[in-house]
Every structure is written in structure tokens, then in C-alpha cells.
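Some structures to go through are shown next.
Here, each number is a calculation from the coordinates, and none is a lab measurement. Remember, it's a predicted structure, so these values are computed and weren't measured experimentally. Cβ atoms are built from the backbone, for glycine too; each structure is taken alone.
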Structure 1
């Protein structure tokens with residue numbers, strides 16, 4: 001199965017997902033908030049948060065109760081309130097208020113794993129990384145591109161088979177594809193541009 005053809009077909013019907021923020025600290029914090037949360041809820045909560053707390057200093061000095069009230073619509077809001085406040089404090093204390101452009105340093109921050117670090121590095125610093133979330137993991141396994149059990153395994157496999165020129169856009173493209181066509185439940189195989197080559201396409205398409 002040709003990766004270039006898959007990407008080309010998807011690009012004809014899907015606009016890549018766009019993170020609405022460009023400041024690295026906002027991208028970092030909104031991505032931490034997105035963990036185990038719906039994209040729509042993350043966007044709404046992030047906008048409310050940054051409206052109330054427009055810089056790292058204000059988040060670092062915020063009361064946990066106030067942060068929790070804003071984050072309440074999102075999953076694990078108490079844990080995330082503590083994490084983003086601690087991230088803000090660390091960035092101010094250790095990095096002069098800047099977000100580090102090193103994967104190792106990013107992953108030392110609370111709540112920052114491989115996916116979050118890869119998104120920050122690719123979006124904010126134009127570095128070549130593949131950010132694997134649930135959408136990317138699910139879709140690439142359905143297509144038979146990989147046979148993996150975890151997003152971490154998927155990332156390693158994709159780095160071996162996907163041309164580096166596609167790494168940065170793979171996540172943004174497959175996120176929207178996964179939200180609109182290759183959904184977790186009842187995927188829309190009938191309208192999928194890959195239904196003739198996908199081994200997981202609905203059996204009804206192959207009768």
C-alpha cells in the first residue's frame with residue numbers, strides 16, 4: 001500500500017486539523033488539556049483559559065480552585081489544573097518563560113509525553129516528528145500500515161515506513177480524517193476515499 005497515494009487521497013477530501021494557537025506555551029498547555037478529552041471541549045476550555053489568564057505568569061500565580069472551575073468541562077480537570085500551573089512555573093523559573101525546543105526537556109515537564117512533545121516540536125519549531133494520538137493509531141492499524149498495540153509502537157513503525165516529508169502533517173490530516181470519516185464507531189466506509197484499498201472497510205462494500 002503506497003503511503004503517498006493514501007495521503008494524496010485523504011488530502012482531496014479533508015482539510016488538516018489546525019491548532020488555533022501559535023504561541024508555543026499555548027500550544028503546549030492546550031495539548032496537555034487535550035489528553036483524554038474531545039477536541040471541541042479542549043478548544044472551548046483553552047480559549048476560556050487563555051482569555052482569563054493571558055500569559056504564563058498569570059497561570060503560574062492562579063489559584064487551583066479558579067483553574068479547576070475553568071477546566072471543569074474537560075476530563076481529569078483537577079489533575080490538569082495542577083499540571084498546567086506547574087508547567088507555567090517551571091517554564092518561568094528554568095526557561096525564562098520560553099518553551100524548550102528539545103524533546104528530552106519537554107518530556108521532563110509534568111503531563112508531557114511523546115505525543116504532546118511531538119506536537120509542540122512539529123507545530124512550533126518546525127521539527128520532523130510524527131505525533132501519534134488515538135486517531136493516528138486507529139487509522140494506521142485499520143489500513144494495515146502497522147500492526148501495533150500502543151501509540152508508542154505505532155510512532156516507531158511509522159517513522160520507518162513514512163517519508164520524512166510527511167511526518168509533520170500526518171497527525172493534523174489523520175485527526176480530521178478520524179473525526180469525520182474513519183470514526184472509532186461506525187466508520188463511514190461508503191464515502192471513504194480509501195475504501196477500495198483498506199482491508200478493514202465494511203464487508204458490505206466487498207459483496
Structure 2
């Protein structure tokens with residue numbers, strides 16, 4: 001990794017940890033530069049604004065998810081409905097490890113930012129929504145395959161996938177509020193019981 005790439009990566013990593021562990025509003029550029037050991041000029045070379053940095057953090061985290069535990073959870077080698085169990089387990093162990101390390105549950109970075117920023121920054125809101133849309137598509141695909149295999153009866157897979165994602169995000173939020181990852185393990189498995197029926201044609 002060359003010097004420029006290393007500098008940019010340090011800024012991204014620091015910002016990601018701070019935004020996730022605290023909040024977007026609570027973290028300033030000066031603190032990010034200090035902890036990254038970079039000058040403000042270097043910061044603005046890579047990120048013209050704090051918003052640009054937030055967008056990069058969202059993309060970086062989304063890429064990690066897409067190629068990390070989300071990809072493992074939704075591996076097509078697994079039976080479709082078992083992928084949901086894997087996803088819940090992955091979220092639980094991730095949040096539990098974070099609490100063991102930091103003493104508190106960080107929750108979901110995307111959910112945290114959505115709650116904090118969606119009514120104040122349309123650009124960031126749209127980027128987070130795009131991440132959620134891609135996540136929902138994973139559930140959608142699993143449900144379609146489960147129906148095709150006869151594992152579950154026909155349903156509105158698009159609406160059910162969206163509901164499943166909303167439920168999981170809500171469980172994570174409640175667990176964060178209680179600072180207790182066991183909430184994820186207790187409530188998470190119910191995600192498989194969510195069903196939205198197909199509406200009959202008019």
C-alpha cells in the first residue's frame with residue numbers, strides 16, 4: 001500500500017470506528033485527523049467534506065458486509081431458510097464480541113446513521129437506503145428459492161423480505177438500547193415466522 005492509500009485508509013478506519021461507536025454528529029474532523037495522525041490538508045485532499053467521508057464509510061462498511069458475514073450467511077450452498085438462522089447468529093456473535101471488547105453494543109452502523117441523519121441529509125439517507133435495498137434483496141432471493149423448493153408456501157417475497165430486514169434492524173436497535181446482545185439471540189429466530197401473503201389480483 002502506498003503512502004496516499006495508507007493515509008486514506010487510516011482516515012476511513014478511524015472515522016468508521018468513531019461513527020459506529022459514538023455518532024456522526026459527535027465526531028469532528030479535528031478528532032479524526034488527530035487519531036488518524038494526518039493533517040487537515042491531507043483529510044480534505046481525500047474527503048472534501050465530512051459528508052463525503054460519511055459516504056465513504058458507508059460504502060466501506062457495506063463492502064465488508066457484502067463480502068464478509070452477509071455473503072457467508074446467504075451462501076447458496078445453504079438451504080434457503082437456514083440462511084436466515086446463519087444471519088441472525090452472525091449478528092449475535094458480532095454484537096456480543098463488540099460488547100465484550102468495548103463494554104457496550106454498537107448496534108448496526110447503517111441503522112444508527114439512518115436514525116440520526118435521515119431527516120437532515122438527503123444524500124446520506126439515499127445511500128443508506130441503497131444499502132438496505134441490497135440487504136433486502138438477499139432475503140428476497142432466499143425466500144424465492146424456499147418457495148420454489150416447496151419449503152414454504154407462496155408469499156409476497158418482496159414485502160416479506162423488507163419486513164424481515166425491518167424486524168432484524170428493530171431487534172438490533174432494542175438490543176442496543178438494553179446493551180444486551182442476548183436480545184438478538186432470543187428474538188432473532190422469529191424472523192423466519194414473518195409472512196406477508198400475496199394479494200389477490202384486482
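Given that helix-only ellipticity at 222 nm (-39500 (n - 2.57) for each DSSP H run of 4 or more, over all residues; to 500), derived from a single structure, equals -17000, which label among 1, 2 identifies that structure? So the calculation was done on 1. For volume of the Cα convex hull per residue in Å³, the highest value in the series 1, 2 is held by structure 2.
A value of 0.35 for FRET efficiency 1/(1 + (r/R0)^6) of positions 26 and 66 (r between Cβ atoms, R0 = 25 Å, to 0.05), calculated from one of 1, 2, originates in structure 2. Consider the structures 1, 2: one of them gives 1.00 for FRET efficiency 1/(1 + (r/R0)^6) of positions 34 and 74 (r between Cβ atoms, R0 = 30 Å, to 0.05) as calculated from the coordinates. Say which. The value was obtained from structure 1.
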